[in-house]
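Novice: What follows are several structures.
Read-outs: derived from the displayed coordinates by stated rules, not from any lab. Everything numeric in this text was worked out from a predicted model, so none of it was measured. Cβ atoms are built from the backbone, for glycine too; each structure is taken alone.
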Structure 1
Amino acid sequence: MKNAGSGLASAAAIAATATTALAQTSAATAARPDQRMARKYRFDDPNMDLFFMAAMSWGPTGGLDIGQAHYVASNIQDGDADSWIAAFSNYGDLQNQQAENWKGKGWKREAGEARLKAFASYRSAWQFAAPGEVFASIYARHKAAFATAMKELEMPATFFGVPYKGQQLPGVYFQNAARNAPVVLVIGGADTCFEDLFLTCGRNLLDRGYSVALVDLPGQGINQANGLYWEAEAEKPIAATIDLLVDRFGAKPGRIALLGLSLGGYFVARAAGHEKRVATVMASTPFPDPADLFEKSVRHAMAAGNGTPPTVAATRSYQGSLWKAGAKTPEEFITRTARMKADASLVTLPFLSILGAGDSPVFASQAKAWHAQIPSARKSFVLLDAATGADGHVQVNNRLRLTQECCGWLGEIFSA
């Protein structure tokens, strides 16, 4: 379902459509503030179910195929973070060994394909690892597998570091065969790293004619281990990244697009009000006030804790969020994220807003309000309902649809 077009679109009509779709997809359950899917796919634990669907969604771009993902899941106890870590880590080791066997036979492409699956396995494994040695160890294996896979698959990948606050923000640039191709800079969210963005949408964007840059901002990937935490003024590390893209890779101002996913929808909403070198900004979803969601989620978790104890997976997710924000307590987390707000009145460039109808009511209301309030003369609001199979948060259940919506919009922008 799509409300496309211009800034003349009726905010009332958009709100009514979104309200109807959200009611249809989640009427059976009372949505949590941080809900990200309207239905269960495999696990009762909502965090596990979300990231199992994420693991499944990477299959078409080189992650685990359906049978592999379900095999791994069969070795996981619902809500048990350690069984999740072991199952995915062990499968990563198995895929790495398969890659080595094929490499020894001279099967270079096949080795690269298995290696990329090893990466996807390690990436899923650390999702529920607590900050510390286990996380760092799996993360190191994930980085090594990804870099090796890029070489074995002969992908046009150049790894880079963006100088920022005395450190380096890691990323990778994929040069399209068409040298004058526009560049899409993709910014992930609270539970991403630049490498997994390749599977989420980077590979599809490259295949559809765009050069692609993927980067970890402060608080993403493993940057928080080096003291770089989420920042309210996200436009600053994004500007530093664009500086590098222009200076090192020859990206042309006006031929750069910015795509933000999940919390990245906040990061790019901030940049949209400050960055003049981008032709358009896209977000799934636009997320101008994460401070509101974070506080509601913390309060909800604390209230729920008085009843049923949270699963280990839920606890680990919670710990990870505090770590990325540089907080040690729930109260400090709320304080440190309180300034994370974007100003819709500053945004005049073309803006695409994408919302899955199964997403949290908090995400939905913010996305609708953002679209209505930005003064952009050219803007579009896309609502994806259950029939699209892409109604989950950041289209976690249908990543191709995310790329299709973005590339359709980009085609219109860059052909104008």
Structure 2
Amino acid sequence: MFDKTKIKFKPFNKKVWLATPTMHGEELKYMQDAFEKNWMSTVGENINEVEKMIAEKVGCKYGVALASGTSSLHLAIKLAGIKLYGLPDLCKGTLKRKKVFCSDLTFCATINPITYEGGIPVFIDSEYETWNMCPKALEKAFEIYPDVKLIVLANLYGTPAKIDEIRKIAKKYGALIVEDAAESLGATYKGKQTGTFGEYNCISFNGNKIITGSSGGMFLTNSLEDANKVRKWSTQAREDAPWYQHEEIGYNYRMSNVIAGVVRGQIPYLEEHIRQKKAIYERYKTGLAGLPIKMNSYEECSEPNFWLSCMIIDKEAMCKQVRDEHKALYIPEKGKSCPTEILERLAEYNAEGRPIWKPLSSEPIFRSCDIITKDGSFRAKTNAYIAGGIENIGLDIFERGLCLPSDNKMTVEEQDKVIEIIRACFE
């Protein structure tokens, strides 16, 4: 049970955050440039440069700067739907009630665009090696639904999935991949940058990402035709005419030239931010050694961007914990702990942690959707480890895991204190 007397310090004077923007000053130069040239809308030099710089850094031919990672995913999925199923009825979306295989353990922004286009999510369980989509579960999903033609794959917390295995399965069944690399910009798999493995790829510049524009995202592709289509849709699908001519449904999804100025100033610091994040991960791994926990893992062939450092508690070291839709309770037990206790203690000392993403198949809005595991399928209706006798690995990671303070401005001394708080939870 947690013993305050073992902690040798008072709460942090300033909050230790999970992840916040790290600004360098160059961002202001490009924002000021947009201001002085009066390019304050969705056109301008900053946007053009950001598209070129990110495409070159990631290693694809074309980037389209958009308002958010979510808008990028939406237009990627819309494009995939047209390529797979043809032009839609105006009000039904491009997926026309088609099933789409997607990561279960991820933020809802990965999945919501499927529903925007009229698709039906079929959630694919995780595996423990990367916490990402399980290839065995994906193979099982195709055995159950062999006609599915679209996979939406997320790289959780900056860690690449088992991409070669997933691409092999996709090729076998003739399926397209949309890669959600919102959290993994700068991460590599077998020496190649994430954001290049799907037919369409998406990244995010949200305020807490590895580099930020305060908001913003980007669609990435090797097809000039597809890039131009997304660029057109993102500006309300205006046709090339001297008046406002519209022949398709469009969206107000283009990135602002001011936001692009922030991103432009951040891009040179991507590798520095990754080094800082990796150092935080390694210090946690060393400082928490000997406890009944494991850090979020990754394959040797990949190099994450270490956006968030996470941990999972060994099953036998979990004290009793229960969660309903909005609250959590636990029973303290000597030598054991749980995510709820650790997060409460961190908050008590003015440090921010977070639960792992709740698997989307267990969210109220998606509980009627299928969840496919490596052993079979079921509908996720409870927060149990086992549903229908089939282990749900993503739900297990949610129950036993948590995200640790990972802000790259956190000092070594502050991180040492966070480690001390966590260790005291297991006393």
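Novice: Ranked by volume of the Cα convex hull per residue in Å³, which of 1, 2 sits at the highest value?
Specialist: Ranking 1, 2 on volume of the Cα convex hull per residue in Å³, first place is 2.
Novice: Sticking with this one: Among the shown structures 1, 2, from which was the value 20 of relative contact order in percent (Cα under 8 Å, 6 or more apart) calculated?
Specialist: 1
Novice: Which of 1, 2 yields 25.2 for mean count of other Cβ atoms within 10 Å over residues 131-138, as computed?
Specialist: Derived from the structure labelled 2.
Novice: Here helix-only ellipticity at 222 nm (-39500 (n - 2.57) for each DSSP H run of 4 or more, over all residues; to 500) was calculated and came to -10000; which of the structures 1, 2 was it taken from? Before the final figure, lay out the partial values.
Specialist: Values: 1: -15000; 2: -10000.
It traces back to 2.
Novice: Have a look at 1, 2 and say which one yields 0.05 for FRET efficiency 1/(1 + (r/R0)^6) of positions 243 and 283 (r between Cβ atoms, R0 = 35 Å, to 0.05), as calculated.
Specialist: 2
Novice: Next question. 1, 2: which one has percent of Cα pairs over 12 Å apart, for residues 123-170 alone, as calculated, at 60?
Specialist: The structure behind it is 2.
Novice: Work out the source of 3.6 here, i.e. which of 1, 2 gives that when distance in nm of label points 7 Å out along Cα→Cβ at positions 35 and 187 is computed.
Specialist: 2
Novice: Out of 1, 2, which structure matches 21.8 when mean count of other Cβ atoms within 10 Å over residues 59-66 is calculated? Show your work: numbers first, answer last.
Specialist: On the way: 1: 18.1; 2: 21.8.
Going through each structure in turn, the value belongs to 2.
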